[in-house]
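Only the coordinates and a few stated rules stand behind these numbers; no lab work does. Just so it is clear, the model here is predicted, and its values are computed rather than measured. Cβ atoms are built from the backbone, for glycine too; each structure is taken alone.
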Structure P
Amino acid sequence: MPFPPYSYRDRNLYVEDVDLESIARSAGTPVYVYSATAIRERFRLYNDAFGDVPHEVFYAVKANSNLSVLRLLAAEGAGFDIVSGGELYRVLRAGGDPAKVVFSGVGKTRDEVEYALTSGIHSFNCESEAELALIDSIAARLGVTARIAMRVNPHVDAQTHPYISTGLRDHKFGIDIAAVEDVYARAAGFTHLVAEGVSCHIGSQLLDTAPLKDALDAVLALTGRLRAKGVPIRHLDLGGGLGVPYKPDQREPDIAAHIRAVCARCAGHDLKLMMEPGRSIVGPAGALLTRVLYRKPAESKEFVVVDAAMNDLIRPALYQAFHEIVPLRAHMPGTFTADVVGPVCETGDFFARDREMANVLPGDFLALCTAGAYGFVLASNYNSRPRPAEVLVEGASWKFIRTRETLEDLVRGE
């Protein structure tokens, strides 16, 4: 079964009040579809749960960077967590407030740092001493002061996929919590930096919040030690990480309950709390629609060949990720087992293997559920395939928020 906000009505799959098959036939496939209402509601789950506690919710732009999605969140008062100059450009184009932007990432370039400083962003989450020196030198040349937080690696196992786990000592991210106090001490020698925060992000797609609580306890203790040494820590950036259910038997963490627990743990510390959710805001709001091209029997299995491919949604090939796959028109009882594959010339081009699924036929449409995060943003033109369109649904209406690429787009700039 699909996940909310997607549901069947009269045997047809809807999002909000729109029949998805009408989008598939009008917009063509493959096409990404997002629910505006779901995005707003999920952002508010975070923002409202803080209550009167000083806070800022910075949406992680890398999850879905479409301008219309960013504009929708900016209108809700969201801040933005960016990891590149390109993401900053998108946020500004969408009307985001630069003073509500935090710049994360291990490899900020000189040009990106200057762009961020001249734009007036809130702060940098720094991941090395070399980065501190770079930001200080550019801030000095520009005659400004940069606010920074050190990203702390607390050596807490997020117990998630190794590609999206970021909190262990052998990961490229952050500075070991055992060494970071000395880094803060040396940062005091930079005249155009003010170290007023601590940042921590241990990984993505966490369905169990226990590792997040362990990391929080570690950074709260660190904050106390830093303040005792005269470092004016004012904010705590707890990163993102809350997961979403991709499988029917998975349960989503209670976002509001988690936030309330965080606030309770931080009570009395006089800290502004910052979080950077991405997937948990946009993931369940999206689906990738695709059309069945062929059913191809083989000696040991059957293949369902669809018109979407790994270049459109790479998560199954890259992470062995699971996406529920459902028909847009509910079928009569009866299922079969198949691999769902795309047209790209790679054996790794699959969406599901040995999946029991509805008895679909060529011409039928399918939805790959929970595809609003790390879907289009990871799309490519591999095999010279134009990237898909994106559609935003609100109530009973929908609109294109990205047109489908053309063959001419494939060679533009060559």
Structure Q
Amino acid sequence: MTKLEFHGSSVPTVGIEIELSLVDGKTMELSNCIGDVLQRIPGGADEQFKVELMQCQLEVITGICQTVGEAEADLREKLIRVEQATDELGLRLFWAGAHPFSSWQTQKVTPNERYENLVGLLQEMARRLVTCGLHVHVGADSGDKAVMICDRILQHLPMLLALSCSSPFWENRVTGLASFRTKLLEGLPTAGMPPLMRNWSEYVWLVNHMVDTGFINTVRELWWDVRPHHKFGTVEVRMCDMPGSLNDVIAIAALTQCLVVALSEEIDEGTYQYDCHPMLVQQNKWRACRFGTRARLVNPYTHKVQSLGQIIGTLIEKLLPIAERLGCAGELMRNQEIADGPSWADRQLRILEETGDCTEIVRQLARGSRLSAPLEGNPARSGAPS
């Protein structure tokens, strides 16, 4: 049996991982060229610029940050460096959960042992994972605390998904879902909602059992919507699609950090754990991935249906004192604007309706998310496409 030691944090640090698609600057199709991009990043590509399963993807990771403001500055600096590399190669960065029209069947697996073993084990379920997500880490002081937070935060995860939905297309088809990525991930044997775990010991037993029986090779193959991360000493929330702008990434990260801190403090105070029925969470997750910001979710306490905007408004009011302590009140309140507006999935569908051209979806969103100086006379801004 392997002993997993949780390297806890005495403060609620924050770390952000974003997965982006590499697309050809002319055709807007996915481009299998991660190797070329990493070689051209100014200053060199360290461990915070990583390959993903497919060669058309790039992961950018912050360092350990004390605030979401610090994480934003970290990401901004790194993304500008990435944009310099992609500009030189005639590429663009596409911020979304899935590409609208490029086929997964033409994407190439990154040639390393881990990914090749994964494809060997999961076969077609792995090959079609041409998707991108947002992962947020928040420091926890112990393994027991991290496991308890993972359980208690489940009822909030559908809300985070609804805020980030950005994958309405698959294989050049309108899927009818705001987050088709969510359903693709659920095809994996160790994805979706985690099982109920009461403490760190039970989590370690479960991981060792799955490794010893050959179900997984390492703990890294647990792709739950939320999981404890023993090396980083964090709770890692993995539910979200990749939002279409850095502003939205930071807003959702702020909400996640505040939620984790609130739950941690409740545990410290000895608050009774309210049991949210798993079927209710599953129901809300479906509503979120189907409708995005237009979802009406079931309140787990009152069992009444509310709009996402109503739920977010109540939650912001509750979390605002924590956000003020953490220095992210403005970023937290930005979630109300996201909840009350169209999702990134809605914006993609609107572009298709207006132009009749899926390439315009990628072109406009790549332009709108750009952080560097504009190219080809296009205005660079970090918001929604016009």
Structure R
Amino acid sequence: MPNSQENLLIAIDVGSAKTCVLVAEAMDTRLRYRGHGIAESRGSRKGVIVDLEKAVSSIQKAVELAEDACGVPIEHALLGVSGAHVRGVNTQGGLSFGARTREISRDEIRLAVDKARAIPLPADREILHLLPHEFILDDHTSVHDPLGMLAGRLEVRVHMITAGASATQNVITAVNRAGVHVDDTIFEPLACADSVLRADERELGVCLADIGAGSTSLVVFQEGAVAHTAVLPVGGDHFTSDLSVGLCTPVAEAEKIKKLYGHAIVTLIPEGNEVEVPSVGDRASRLISQRMVGEILGPRARELFEMLRDNLRHSGMLEICLAGIVLTGGASRLPGMLDIAGSVLRRPVRLSWPLPLAKMPSTLAQPEYAMAIGMIFYGHRARSARGFQDSRWSSRLMSLFAGKGA
């Protein structure tokens, strides 16, 4: 790549509703916005490519718009991966050095992590991320950086994120056919956390829920490390579909009604409000009570957060989320979502807004773009960790084992 592009960071988010390409430039310790492109997603559903040619066309359009905005060709990028095929599991492995203690080296840390990852996986699974949660030296737990310490036994607990190999490869193929090489793949909420979560939340225990169009992706942090990941098969498109069926209106019109008049709590909608609903076919539009919209959206919102609660409870994670639940993604902005989430989960809930890049237009500082912005921050952090020799080994370890195929 030309020298002028060496400092560029490019993120591609192929969602079910939109495809976003974001370009930023690393300037010393700062990141500056350079341009972006957004296109309607076609050929992708719930994080899986269902029509390759349509998906390629959407990616090409977003890439071209981003190239026009930033003035440089886009040849390489980071790619976000999500969808119901992504799964997380906690595992553990270690080394015993015998009766005598010895100083822990980098090679021994790598070997311990290799032991932890050596669990049988189905043939159609591949590792997206291998994230150390804590090291154990003899009987001493919660060690974050064992390099140079003495022990007779080294163990490591890691969180492994796996994905369907064919589903991941199909998204990579679509991006490649659009003329862009994929440098790395990132589980989307893991990257999103870099743009919306605070350090004290990660340390205390927090769940980030990214409510996208096709699904809701979760990542739980405890003591600064990833403890749990999951994907729930409900997203903003399900709310729209419910409205389309319930109001007997086209999906596109249901999406407009949801954005303009949607509310998840019926009692907060004034009784006299009415909404014009286009009919299917040549039939005339009708006027309905806005409360009917809420009566359709409310149960779906409650179902989503009950699924989230049950997932966290069954994995033993609900109790550790002392800092509560952080919502992001476009569907999280539906009025009433925070109230329903709080009543179902019995935890503090907040709606997150992504940390902006320098010179970034305000239109991008929205929850629906937190994913792409987070990938830029994540990529910059990983690049800095690899290149800065004086940084802590634990940071470099995270970088080394966080990438696909690590």
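If you work out FRET efficiency 1/(1 + (r/R0)^6) of positions 155 and 331 (r between Cβ atoms, R0 = 41 Å, to 0.05) for P, Q, R, which one comes out largest?
Checked P, Q, R; max of FRET efficiency 1/(1 + (r/R0)^6) of positions 155 and 331 (r between Cβ atoms, R0 = 41 Å, to 0.05) sits with Q.
With helix-only ellipticity at 222 nm (-39500 (n - 2.57) for each DSSP H run of 4 or more, over all residues; to 500) derived from the coordinates and found to be -8000, which of P, Q, R does the value describe?
P
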